[in-house]
Structure 1
C-alpha cells in the first residue's frame, strides 16, 4: 500500500495555497503479455557541435585544387575563417574552403576557425596523380548507405574503380561510389585510378549505430521525484503504477542495462516520493525554459532545495493526442543549481503489460524512457548518444518489466553489447 500524508503549503502573500501529497512505498502488480510496438517520443536536434574539416586528411597533386568543407556537428559551419598553417609556402585556401596546393610536394595543414573553435586537416601534396576521398572520416549505420566522392588530381583521366578491402563482408560499393554498409565493424573503401592503378585512396568507414560517450555528466544514483501537475483524481491509476515502478526499479535487470553507460558505477535508483502541485501543470509541448521553471517553482512551493544528483519528473494533467512527442528531459539551472527535469505527457497506450489502464501503461513507458536518458545523458547529447542525436531509449520498442512480481510497460534500451534494443 502507498502511505500518503496530505497537507497545505502556502507560497506567500498573493500566492495560491497548494494541496500537496507525499508518497512512498510499493504495492502489488499483475501479469504481462509480450513486447509491443513503440509510440514516437521526441528526438531533439543535438545542441553540441564540434568543428571539423572534411576531408580531415587527403592527398592532392602539386598545383591542384581540393574542395574542403567545415562542419559544426553534423551541419555546415558558418562564418568560417580559413588559413594554411605553413603560410604562403603551403598553398592557399579561399573563403569557400577550396584549397590550392603549392608547386612542391610536402605535407601542409589547413585550418578552419569558427564558433570559437579551430579544426585542422592534413593535406599531403604529391608529385604525379593523387586521389582524395570525401567524406573522410566516414561513418555509416549498419546496412545504411553513404555516397563517396573521389577527387582525382594530376591525371587527365579522372575515372576510378571502387572496391572494398574486406570484400563482401563489408557490404557493397557501386560504380558511382555509393557504399552500402555491412554489419557492425570497421571497413575500408578503396578508389583506384583507371589511368594509373598505382594511384589509389583508402578511407576507413566506421559502421555502427552504437551510443558514444561524449564525456558529459551521467547520473548513476539519482533520487527520482514525481511532481504531478494536478489532483490525484486527474491521473487515475497512473499514480500508483508510476510509484510502484520507481519504487521497485533499483537492482532490476532493466536498471542493470544502464550500468554499461555509467563509467564503472553501478546504477542505483531511489524513489523520493510524489507531490501533487496543481500550479505546476504544463500542457502542450513545452520547451526547456518552461519545464525547468515549472519544476523549480514546484520545489519552491514544497520548500525543497534542488539537487543536481536527482531527477524530477513533471506530469501533465492534460490528456494529449496526435503525433507530437510524449516526453522530454532537460538539464538546466534552478536557483543556480543544475538539475535534471523531465516533462511527462498524459497519454493513452492501448497495448502494454499487465492489467493497468492505458494511461498508466503510457505513464510508466514514458517515465522509463526519460529516466534512462536522464541518467545516461542528462545534459542533452553531451553524455551517451549517437552522432545523429539518438539517446539510449530512442527508437526502442516497449518491454515488459517485472518488478516484485508485478508487470510494467517500460521501454527497451539500446545495448552496445548486442548492437540493438533489449528489455533485459
Structure 2
C-alpha cells in the first residue's frame, strides 16, 4: 500500500486517533502512579538524569532513555517524569493500533464501516486486558509471581509490546514463503535489532523458534530462506547479543553499577528468590501455568482439526514453550537473582501465544462478532459457548490487575 493511499485512509486515521485517546484515558493514570511506586521507572529516570550530568548512560537498554530525552527536547515544558510517562502511553497507543489492525485483518479485511470498527475496538480491548486467571491464588494476594502474565511497571517491556506480535508473525511468514520482498526482510532484521536493544528476552525466544521451525522444514524437504534468515536476522542479532552479554556480565555495566553476575541453570530459583515479596511466588506453579494459558489451550483443543494444521498457532506454542524454559530454568547469580530478568520471558510468551489464539478464534467466528447484515439470528457455535466465558475470566482478572495499578495497590499483590 502506497504512502499516499495510507494517508488518505479515513479508517486508519480514525483507528489511530481512537488508540491514542484510549491509551491516554486508560494508561496515563497507571503510569503516572507507577512513577512514584515502581523501582524500575525510578532507576531509569535516575539513569537519564545522570546521563545528562555526566554524559555517561549507565542503562543497558538505552532505547527508552533516548525516547524520553527526545520527547523532553521537543517539549521542554514537560518534566522528565512526564516525558517518561508520555513515551510509555504513546507506546501503548501504538500497541492498541497494531492489535486493532490485526483483528480487523482477521475478521473483516475489506470492511471499514464504523459499526465494524467499533466491534473490532471492543475485541481489541478484550485482548489487551486479558491476563492469567488468578482465582487459585487470589485470596493469598498472589496475582503475578508464578503466572506468565502482563506487567505495567517495566519501561522496556512496555515499549516492546507493539513489536512482539507483528515481528513474530513476520518471522513465521518469511519462513514459509519463497517470494519475500526486500522490505519484509528489512523490517524483520531491523525489528530484531530494535527489539534486542529494547529488551533482549524477546529475541532470546524468537531466534530459537525460527531456527527450530526452519530445521523442521529442511528435514521435511521444504524450502527455507536460509541466507536471508542467517544474514538478515541471526548474524546481526547474535553479534549484538554477544556485545550486550559482555557489557552486562563481563564489564558489569547496566542499570546499576558493580553488580557482578552470571547466567546459570537454576530451575525455579528466580521465583524462589521472590518469596521475600510474596511467600506464594513459587507455589502451585503447574496450576498457575494452566490458568495462564487456559484460553489458548482450549482454543487449540476445541478446534483441533484446524488448529493442529495452523502453522502460526503451532509456532506460537513453540515460542511459548521456549519462553517457559527461560522463565522456569534460568537465573542470574548474585544481586541480580532477585531481579528475575528471565521471568520477563513468561510475559513475552503469554502475549504472543494469547494473541495468536485470539486471532485464530475470532477468525473462525467472524460471523458472530461482525454486526449482522441481515435479520436472521446466528447461532453461537458450541466452541464459542465454552470459550467466551473462559475468555471473560481472563479479561476479568486483567481488569482486577489493572485496577490495582490505578490505585497503587499492585505492590501488595505480586
Structure 3
C-alpha cells in the first residue's frame, strides 16, 4: 500500500499513515490526538497549539482522500481496508469479504423482487444515496462519492440514528431511483440524496432530506464554493450538511411523536414527545416533559438519553426560576445525569445533561469535561457547544467560550434560543475586553 503512487510520492502522508496505524495496532489508539501527531509526525515543537495551527486537520483531510482513492483504485481488492473517520485520528480497519459487493446487490434485488419491505429499526433510520456527479470529470465523481461516504460516517456518529452502510446504498449508484422504493427496500424512514456540479473553478453541491414513507421533502439546501483545496472543501461540506440534517431529523421525529396518542408511544416516542415540550421553555411544559422522560427511562432501562434530558430539565428549572427548592433540583439533576452516564457512557445526551447539571454546582472543570465529551461523541451537538461556552465563560476562559459559542450559532442558526447564544457570546466578548 505504501509503495503505491498514492503514498510513495509523499513521505509526509506515508509517515502519518504509518504512525496512526502503528499506534492503533499496539494498543495506543487513545494517544492519537492532534498535539501528539503534530509533534511526532510533523516535527512541531512542544509549544504547538492546535487552536492556532490546523496542520494536522488539513493533513488528516488529505489522508482520508488518499485512502479513498487508493481503495477505490489499486487497493480495491486488498483484504483489509483502512479508513480515517472524520473528526478522529484513530484508523478503522475493515475486512473485505470476497464478492461482498455483488452479494449485497443480489440480496437487495431479492428483497425488491419479493415485494417484502425490510422492517424499520427500533430507532430513526436513514440511507445516504450516492451523490450524482453532473459532469464527465472522474475527479468530480470521486468528490461526489466522498461527500456521500463522509456523510454516512458523520451521521453514524449520531447516537440515536440507524445509518445504512455504504456497501448497501452504493448499489444505487448511477440508477434512477424512487425514494419510496429505496425506503421499502432498505428498511429506512429517511433518505438523503444530492448532486455535485462543477463549472470552471466553482462547485455547487445540492442535498435534500426526504421522508421515504410519505415522499415529503423535509429539508433541502445548496452550497456554492470556490474550488481551492478540494479535500478541505469536502470535509467542510460534509460537516455543514450533517449539522443541518440532524436537527431536521429530530424535529421530524418529535412531530411524528406528537401526532400519535400517548398510549401508543414506546420509549423513543415518549422521549421525543418530552423533547418537544422541553423546547417550549415553560414551567408547565417542563413538568410534563419530566413525566414523559421518566416514563421513557422506565420503558427501556438501557436507554440513557431520557435520564440525560431529565438532568437538563433540572438545569432549566433552576436557571428559569421554575423551582421552589433550588438545592434539591440541582441534586436531582446531577443524580439523573450520573445515572444516564452509568447507563451508557457513549450517549452524548447523557454527558450533556450531566455537564449542564454540574455547572450549577460550580464544579466547572467537571462540567467542561462532560460537555467536551458530549461534543466528541456528537460533533454537531449545538446545545452542547452552548453549554460548553457558558461553562467556559463562568471559568473565565472567555476566548475559548467565544469559539464554542461561534460553533453553536453556526450549527443552529435558526434555533429558538439563538438569542441566548448571541447574548452569551456578546457577554464573553465584553468580559474579555475588561
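If helix-only ellipticity at 222 nm (-39500 (n - 2.57) for each DSSP H run of 4 or more, over all residues; to 500) computes to -21000, which of 1, 2, 3 did it come from?
On the way: 1: -3500; 2: -21000; 3: -18500.
Comparing all candidates, it corresponds to 2.
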| field | For relative contact order in percent (Cα under 8 Å, 6 or more apart) computed as 8, the structure of 1, 2, 3 it came from | value | 3
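Determine which structure produced the value 67, 61, 43 for Cα extents along the principal axes in Å, calculated from the coordinates; the candidates are 1, 2, 3.
Values: 1: 83, 50, 39; 2: 67, 51, 49; 3: 67, 61, 43.
Of the options listed, only 3 reproduces it.
Read-outs throughout are calculated quantities, based only on the coordinates presented, and are distinct from any laboratory measurement. The shown structure was predicted, so the numbers you read here are calculated from the model rather than taken from an experiment.
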